[in-house]
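Enquirer: Structures incoming, each one as structure tokens.
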Structure 1
Amino acid sequence: MAANAPPSVWVLTDGKAGDEQPLIGLAEAMGAAPVVRRVAPRRPFALLMPWGPIDPRDAAEKPGSPLAPPFPDICLATGRRAVPYLRALKSLSPTTFCVLFKDPRIRRHKADLLIVQQHDAPRGENVLVVTTAPNRMSPARLETARRTMSDRLGSLPQPRVAVLIGGDSRHHQFSKDDVRRLVGGLEAKLDAGNALMITASRRTPAPLAMALADLSKRPNVLFWDGTGDNPLLAYLAWADEIVVTADSTNMVGEAAALGVPVQIFHPSGGHAKIDRFVAALSQEAAIGRFPETPATGRRAPVNSTPGLARDILARWQVFRARPVRPS
């Protein structure tokens with residue numbers, strides 16, 4: 001490999017967008033063109049993960065295996081199902097620098113580096129702690145998205161508010177009162193002269209999606225319902241303020257990467273880890289509670305991606321200079 005050549009990188013997940021896209025963004029920040037490897041173990045093996053073995057049909061020598069060589073210089077992995085596959089990869093290729101994201105809840109993961117957010121517990125010599133997860137919010141991608149939709153979004157009145165709507169999750173449920181409170185807050189924004197650029201997700205409950213569709217009949221409201229290309233990046237690039245639901249820490253973290261005020265809507269439920277995440281983020285970004293106590297003023301963008309990319313590359317260079325030890 002040439003001295004300045006970027007490393008070869010795998011992104012190893014079970015294919016969930018919320019896991020895969022952040023790691024793709026990190027690989028891109030490292031200057032790499034990542035190879036995406038997705039694991040899909042059969043149910044009996046998935047139930048044993050992260051403690052058990054990989055699905056035998058995914059052995060490296062089997063056709064279509066997510067572990068098929070050539071092996072990478074660096075593997076970025078996340079998710080419970082990915083842990084056994086990362087462990088197997090390390091045994092097959094001790095020279096691969098293995099990076100695992102989020103608390104694996106197991107010590108026997110064989111990763112060379114563990115990266116967790118502040119609200120997760122692991123700490124140690126080979127643990128990096130960040131406030132937000134990596135993302136694909138690079139300045140170049142944002143500027144491209146901004147130019148692509150300049151005619152449509154540039155004509156909206158200011159302030160322009162990007163609204164990122166998630167949905168029901170393990171810890172949050174959108175009740176009827178939540179829907180009324182959220183939509184009522186957005187109506188108040190419109191009445192005050194704001195423009196709204198709204199995205200929903202596959203998890204958005206039908207009553208909320210219908211209410212947002214009705215809201216989009218008003219002037220200066222754009223609503224993406226999941227059909228066609230996702231305008232999220234363009235909405236964020238044009239946003240003077242962001243409203244985001246608390247059910248997704250990834251979405252909240254992406255919002256904080258813009259440096260504009262971020263108003264978090266908390267549906268019914270919640271979890272102590274999410275509360276810790278919001279508290280930590282509030283130390284670095286302008287974070288409000290929507291619609292009750294909005295934040296104001298811009299802050300420096302909070303984006304772990306560039307720093308993580310530099311740190312991983314530096315640690316990989318040190319790692320590759322060491323003698324290879326049996327795994």
Structure 2
Amino acid sequence: MLETDTKKWSGILVYLECYNGKLHPSSEELIGEAVRLAETSGDAIYATGIGQKMEQIQEMLEGYPVKKVYLYEAKDEYESSLYTEIMTQCIETIKPAIVLVGGTYEGRSLAPGLAVRFRTGLTADCTGLTIDEEGNLVQSRPAFGGNIMADIVTQFTRPQFATVRPGVMQKAEKDHRIVTEYITEKIEKTRKEIEVISSKAEAVEKGIADEKILVVAGRGVKKKEDLDMLRELAELLGGTLASSRALVEKGWMLPKEQIGLSGNTVSPDYMITCGVSGTVQFMAGMKHTKNIIAINEDQEARIFEIAHYPIVGDLYKIVPELIRIVKERR
């Protein structure tokens with residue numbers, strides 16, 4: 001299925017990750033990124049989703065600037081071979097130049113199989129996308145442990161597949177004057193009997209990427225027990241506690257609580273970092289944070305380069321005072 005005539009392919013297709021009438025947040029982020037890319041390329045935007053209760057998915061999509069949406073009602077949850085077959089047929093119908101897939105468990109399973117089907121390129125875990133002068137998708141992603149950013153181009157084949165890290169891109173604005181064409185189809189095929197190790201519901205469970213307020217513990221935290229102090233501050237502010245890689249490696253925090261290229265990408269409204277030095281891989285995972293309050297004794301810490309409110313001082317003196325102030329105001 002190798003396609004070398006790139007002129008036959010146009011448009012941007014977004015894969016919508018659906019579960020029981022709910023849309024994964026990364027899907028809305030991908031629509032936003034497709035809109036931004038289309039401003040340069042002039043391409044039409046398409047979307048496709050597979051799952052149950054697709055009429056609810058249609059309601060969630062109302063107002064997004066998508067030309068045409070293909071929705072497939074399936075009896076079962078995600079199953080690789082079935083979803084790959086449906087998506088292959090959809091892509092052959094639309095012939096999009098670009099296919100964007102969320103860098104989730106499902107997306108990382110689906111996208112490679114599709115790229116093999118079409119004998120074309122796939123760049124995984126992209127953190128940036130642009131269109132070059134020749135109309136190719138420039139796919140940026142960290143390499144060599146996050147020390148450099150690599151730009152990758154699929155120049156001679158189509159479509160151009162990219163999975164995008166959740167939390168990196170911004171959602172599109174809705175305009176309810178927009179009229180979108182919906183094409184719905186019921187899939188009668190069922191998956192073979194397989195052992196379900198984990199439910200897809202776990203993939204859409206709320207995590208630190210969905211939080212609006214984060215308190216982040218870094219290497220400056222001296223003992224595991226001291227995390228209770230930071231967790232108390234997070235809870236008082238209506239947020240949650242997250243971590244840099246250093247504390248995950250110590251076993252004090254869980255990998256799902258880690259921020260950075262090897263953890264989660266987040267974009268909260270407010271973040272308070274406590275004893276976080278600010279490595280390249282950490283800062284790349286939170287670059288869209290709207291307000292960053294950084295607490296660190298080292299005035300040369302790299303986190304101060306991006307902090308909106310830098311505080312040079314001892315977190316063991318500052319955090320208890322913050323807790324006291326918040327409690328008083330409550």
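Enquirer: With distance in nm of label points 7 Å out along Cα→Cβ at positions 15 and 103 as the yardstick, tell me which of 1, 2 scores highest. Walk me through the intermediate numbers first.
Expert: Details: 1: 2.9; 2: 1.5.
Structure 1 comes out on top.
Enquirer: Another question about this same structure. Ranked by mean count of other Cβ atoms within 10 Å over residues 63-70, which of 1, 2 sits at the highest value? Could you put the intermediate results ahead of the total?
Expert: Working: 1: 13.5; 2: 19.1.
Biggest value here belongs to 2.
Enquirer: Can you tell which of 1, 2 yields -8000 when helix-only ellipticity at 222 nm (-39500 (n - 2.57) for each DSSP H run of 4 or more, over all residues; to 500) is derived from it?
Expert: Numbers: 1: -10000; 2: -8000.
Corresponding structure: 2.
Enquirer: Hey, FRET efficiency 1/(1 + (r/R0)^6) of positions 271 and 303 (r between Cβ atoms, R0 = 25 Å, to 0.05) derived from one of 1, 2 reads 1.00; which structure?
Expert: Details: 1: 0.55; 2: 1.00.
Going label by label, the one that fits is 2.
The numbers here are math on the coordinates, done by the rules we state, and not lab data. All of these numbers come straight from a predicted model, not from anything done at the bench. Cβ atoms are built from the backbone, for glycine too; each structure is taken alone.
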